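Coordinate-derived values only; no laboratory data. Just so it is clear, the model here is predicted, and its values are computed rather than measured. Cβ atoms are built from the backbone, for glycine too; each structure is taken alone.
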Structure P
């Protein structure tokens, strides 16, 4: 039987999640809770604030990649009147 990597310190079953979703999220104390189905991670549950911070960080990383890709492009000088 293959082992499963669980990327969370806290786990809960799908049954636990169904019984009390907010308690399950709170048990993670702001960190992910691995929701298990038959002792295998089915998905991760995180608070909205944590998810929003994660999405913002990913967006920042994407913008940095775009800036890095364009850093060697020639500059074009444009006056406000030309816009």
Structure Q
């Protein structure tokens, strides 16, 4: 899929980046090149995880639902990157 074919979902309230970047899995050391849209969603997912871990009292049911939708979106749109970076 080209970047033009991939769109962020309407519920997404994170930042849309202009450029992609290479992301490294901190556990395995594997790297994957993400386009700007994938990187935007990846950072939303990682940011959500950080909030869940460091500020659990601020987490709402909607935040958890959006996090799960983000994982589902990523798995659907780039399953290879999902397996390397998030699984």
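Given a value of -16000 for helix-only ellipticity at 222 nm (-39500 (n - 2.57) for each DSSP H run of 4 or more, over all residues; to 500), point me to the structure among P, Q it was derived from. Walk me through the intermediate numbers first.
Details: P: -13500; Q: -16000.
Source structure for this number: Q.
For structures P, Q, which has the highest computed value of distance in nm of label points 7 Å out along Cα→Cβ at positions 8 and 56? Write out the running numbers ahead of the final one.
Details: P: 2.2; Q: 2.9.
Result for distance in nm of label points 7 Å out along Cα→Cβ at positions 8 and 56 over P, Q: largest is Q.
Could you tell me which structure in P, Q was used to calculate Cα Rg over 2.2 N^0.38 Å as 1.07? Show your work: numbers first, answer last.
On the way: P: 1.81; Q: 1.07.
Derived from Q, not from the others.
Using distance in nm of label points 7 Å out along Cα→Cβ at positions 16 and 72 as the calculated read-out, with 5.1 as its value, let me know the right label among P, Q.
On the way: P: 5.1; Q: 2.2.
The correct label is P.
Which structure, out of P, Q, was relative contact order in percent (Cα under 8 Å, 6 or more apart) calculated from, if the result is 30? Write down the numbers at each step before the final one.
Values: P: 22; Q: 30.
Clearly, the read-out refers to Q.
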